[in-house]
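All of the numbers you see were taken from the coordinates with simple rules; none came from a lab. Not measured: the values here are computed from a predicted model. Cβ atoms are built from the backbone, for glycine too; each structure is taken alone.
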Structure 1
Amino acid sequence: MPSPNCLVNSASTLNGVNVTAASSYTIALQDNAGVTSWSLTCLNTDDALVAATITGGLTFNYTAYTATGTAPAAGSALLFKSVVNGGKTNGVADPSLTTTFAVFILTGTGFRVGAFNEFLEGSAAFGWLTKFNALVRNCMTSSASAGAGITYNTGAYSIVAADSSIQVNAHSIQLNPAYAALLGGATAAATASTLAERDGSGNCSFAGLTVATATCTSNVLIEGQLTVFGALAANSTLAVSGNTSLFGSVTLGGGSGVLGLANRATAPTTNPVGGGVLYAEAGALKWRGSSGTVTTLAAA
């Protein structure tokens with residue numbers, strides 16, 4: 001016996017079919033045996049659409065008994081009527097040749113909306129109850145509240161920036177561009193007004209280092225130039241409670257709380273001004289004064 005029952009995207013329409021917003025969907029007769037004619041119209045929609053517009057947007061193939069359309073936006077409902085053989089058997093109206101079914105485009109939160117004059121198309125067993133009960137079961141059970149860093153006012157949650165480092169936009173949160181630029185410009189080079197960043201070997205360069213009081217409880221290794229007393233502010237202190245090696249790696253003979261000087265790479269060739277130069281050479285401690293005299297203070 002001819003049947004008006006349809007499939008949507010090859011799925012049964014018994015309890016309605018969900019399709020994706022803006023996607024192409026195809027309605028087809030489930031079985032075209034004994035069918036000599038077929039009509040498909042959109043009877044009703046939700047409150048935001050027009051049924052005639054939905055029908056007018058369908059492309060029919062009356063040989064294959066299919067109709068193709070483009071789904072509307074999320075939160076839509078379409079109620080269709082399918083009729084085969086003009087709805088009549090031997091010229092007499094036959095209700096079995098007419099059926100209705102629904103196509104739903106879910107809301108962003110996964111709920112179905114209703115179409116005008118919808119009865120059991122969304123659920124053959126419970127009809128509209130499935131829509132209402134889903135909303136009731138998923139509604140908030142207590143008044144809204146906001147946690148730390150969030151405010152709530154008349155149904156809207158807002159992010160509150162703790163300080164100027166965070167920038168809150170209408171639809172996003174981002175690091176303040178000035179802070180982002182500062183982070184992005186971090187370098188291992190001795191570059192002015194930039195953040196310091198270790199390179200791949202763990203090194204970082206500084207044009208200078210000024211401290212009021214420096215305390216280190218572990219060993220200190222200084223391989224570059226170190227200016228003592230003149231570089232520190234008056235009455236400040238550089239305190240190192242561990243061993244200290246200057247200018248390079250030198251073994252400290254098992255000592256603790258001792259100062260090691262690595263052998264000089266190049267001996268001074270000009271006279272220092274305003275003081276003298278202390279250095280180690282082949283293990284001996286030497287001093288070159290401002291007049292150019294080199295004195296061995298301790299033999300190797």
Structure 2
Amino acid sequence: MAPPLSVGGHILGLQAICGDCTPQKFATGFQDMLEGPVFGRDGNLYLLGILKANIWQVTPSGQASVFLHLPDEIKYPSGLRFAADGTLYGVAMGSGLFSVDLPSKKVTLVTDEVTAGGIPDGAFHGLDDLFIDHEGGMYLTDAAGSSVLNPIGQLLYRDPSGNITRLVSTGLAFPNGVVLSPDEKTLYVDEWASDEIIAIPVISPGVINTGWSYVFARLNGGHGPDSMTADADGNIYAAHYGSGEVAVFAPNGDYYGAIQLPPGAGSFTTNVVIHDGWLYITEAQKGEVWRVETKIPGIKLYGGQ
């Protein structure tokens with residue numbers, strides 16, 4: 001494997017993360033842009049097909065099938081998370097926040113772009129990703145229409161009662177992935193359009209200190225960081241869209257290196273999740289799921305996966 005590309009600071013090397021970090025192809029045959037991988041309590045992997053609005057189910061042996069086709073009102077789904085009660089929540093850039101009851105497969109549009117869940121002075125632009133904290137509140141990235149030259153992206157918080165507030169009302173260049181540190185004292189938001197990750201101190205659930213926010217990491221090449229996860233030690237894993245890799249950073253921002261998909265794989269790495277000793281990677285160009293054996297358990301998610 002080629003040596004990791006320096007992005008500044010110390011280069012720690014990937015040995016502590018995943019040894020030789022050799023990816024294995026886990027599941028294929030989706031024929032769609034893949035996003036939003038999450039594991040259910042049944043041990044199956046659930047993920048989204050963005051263009052066809054499907055939720056896929058993948059067994060532990062890698063057998064994929066369509067779990068459900070989302071109704072027409074759900075447009076361009078891009079993120080999934082389980083809540084503590086087993087409800088599957090998702091965001092769709094052309095619709096809003098939705099929920100899925102797995103046993104009945106009932107889909108409910110919880111918050112749409114017209115009402116925006118009671119947000120004052122207008123609706124959000126288009127949600128991209130979500131993360132659920134241990135109070136049951138949801139951090140939501142609002143990305144549609146934003147870019148480096150038009151940084152109008154927002155960060156929202158939906159509390160357990162369903163009230164939504166703007167934490168950052170503008171200034172973000174396509175905010176994409178969002179994840180909390182294991183102690184939930186730091187919120188990481190990546191900007192796909194500026195190729196960087198921002199760290200924001202969390203005072204309490206849904207209350208952040210923007211005055212002490214800072215650029216946690218800058219990536220090289222590719223297009224930008226898509227979605228992220230964290231491990232139990234607080235390391236951050238960012239799927240680097242356009243580069244075919246997952247960039248891994250220590251809690252202080254030092255760079256471990258990039259887990260690279262092999263030659264011939266697609267380069268549109270979109271999302272990552274750690275489960276039972278493996279880092280799973282969704283790749284959207286060829287519509288495949290890859291995995292790499294890891295040494296550190298994943299962050300304990302609110303839904304218990």
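Please state which of the structures 1, 2 yields 26, 23, 18 when semi-axes √(5λ) of the Cα gyration tensor in Å is computed from it.
2
Determine which structure produced the value 2.7 for distance in nm of label points 7 Å out along Cα→Cβ at positions 198 and 254, calculated from the coordinates; the candidates are 1, 2.
2
As an exercise: helix-only ellipticity at 222 nm (-39500 (n - 2.57) for each DSSP H run of 4 or more, over all residues; to 500), calculated from one structure in 1, 2, equals 0. Which structure is it?
Checking each candidate, the match is 2.
Here FRET efficiency 1/(1 + (r/R0)^6) of positions 94 and 278 (r between Cβ atoms, R0 = 35 Å, to 0.05) was calculated and came to 0.00; which of the structures 1, 2 was it taken from?
Checking each candidate, the match is 1.
Starting from the value 18: which structure in 1, 2 was relative contact order in percent (Cα under 8 Å, 6 or more apart) calculated from?
Structure 2 accounts for this read-out.
For which of 1, 2 does Cα extents along the principal axes in Å, for residues 14-109 alone, calculated from the coordinates, equal 47, 23, 23?
It traces back to 1.
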